[in-house]
Structures are given as C-alpha cells and as structure tokens.
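Undergrad: These notes open a run of structures that come right after.
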Structure 1
Amino acid sequence: MLVDTNTTLTYLITNLGVRVLDENAKAKLSQFCLLPGENIITLYDVPNIWHIPLLLRDQKAHEAIFKVLNLKG
C-alpha cells in the first residue's frame, strides 16, 4: 500500500484473497476509501507464483503506480 506519511492518504490498495474481487466489492472499496477503482488491485490464489506479475499487468497496476508517483510510463 502506498501511503503519503505527511497527509496519511492512501493511493493504492492491494486485496489479497482466495478468489477474484468482484466489481461490486471494488466499487464499495473505491467509494469508502476515496480511491479510483483502477487503484484497487486484486491478488488471489494462483497455482504458481509466476502468475502474480501477469495479474498485476492485466489489472494495469504499473499504470496506477506511475500515476501516483507522477512518472511517465
């Protein structure tokens, strides 16, 4: 989770779970945490650890991180 310690704002949430977080749950997290939906990343149980980077890529986690850090991707 990326957090600005001066203002204690959360910019990115990673959800770890057994299954994929559905869009309804993502929308609720987005609403109550005051985050855009694309900044909520779901990592769920996969058969092989090498699938994690693919999950991050498919959810465009790198773009969310670049936007938070004001970097060009």
Structure 2
Amino acid sequence: MKNISTIAKLSQRYTGHCLRATAIHAMNDAGHEARHIMFINGHRNKASIRSYNLGCNINEKKSMSNTLSALTEPTC
C-alpha cells in the first residue's frame, strides 16, 4: 500500500491500516451494527473497534465548521 501511494503521487503515504480504519469508520457512520463490522474486519470484541469511532463523522465536522464560520459573519 505504501508503494501504491508513492507511485500514485498521493499527498501522503497510506497504509493498509489507514484503509481498515477508514472502512470501520464508514461502516459505523452508515449505521451498521458493531457485530457486523467486527465480523468483516476480523475483530473479536467491541473494544477493539471502539477506538476507530471516537472521532467525529463528516456531518458533525461540517456542522461544527458552519457554527464556527457563523462567528466570523457580521451580525448587523
């Protein structure tokens, strides 16, 4: 995966773990049950996938960005 990132001249180097983490996060955001995510990724307990889902999903990030952007707009 590292070689593919380099050959494709991506902005950063990606690893297999990056893809796995992205897949787990995407499945969680889509509302899939933890047990199904665990089955697909080979995890044996919920604690092992919980750390992948501690961050914000894309909709939460957009909402927070909009809130902060509104602070810079004139109120009058």
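Undergrad: With helix-only ellipticity at 222 nm (-39500 (n - 2.57) for each DSSP H run of 4 or more, over all residues; to 500) derived from the coordinates and found to be -17000, which of 1, 2 does the value describe?
TA: Numbers: 1: -10000; 2: -17000.
Here the read-out was taken from 2.
Undergrad: Can I ask one more? For which of the structures 1, 2 does the calculation of Cα Rg over 2.2 N^0.38 Å, for residues 20-59 alone return 1.27? The partial results should precede the final answer.
TA: On the way: 1: 1.27; 2: 1.03.
Answer for the origin of the read-out: 1.
Undergrad: I would also like to ask the following. Cα extents along the principal axes in Å was computed and gave 55, 36, 17; which structure, 1, 2, did it come from? Intermediate values should be presented prior to the final figure.
TA: Working: 1: 39, 28, 18; 2: 55, 36, 17.
It traces back to 2.
Undergrad: Ranked on relative contact order in percent (Cα under 8 Å, 6 or more apart), which label among 1, 2 comes first with the largest value? Show your work: numbers first, answer last.
TA: Working: 1: 27; 2: 20.
If we compare relative contact order in percent (Cα under 8 Å, 6 or more apart) over 1, 2, the biggest value is for 1.
Every number in this text was worked out from the coordinates using simple rules, so none of it is lab data. What you are looking at is a predicted structure, and each value in this text was computed from that prediction instead of being measured.
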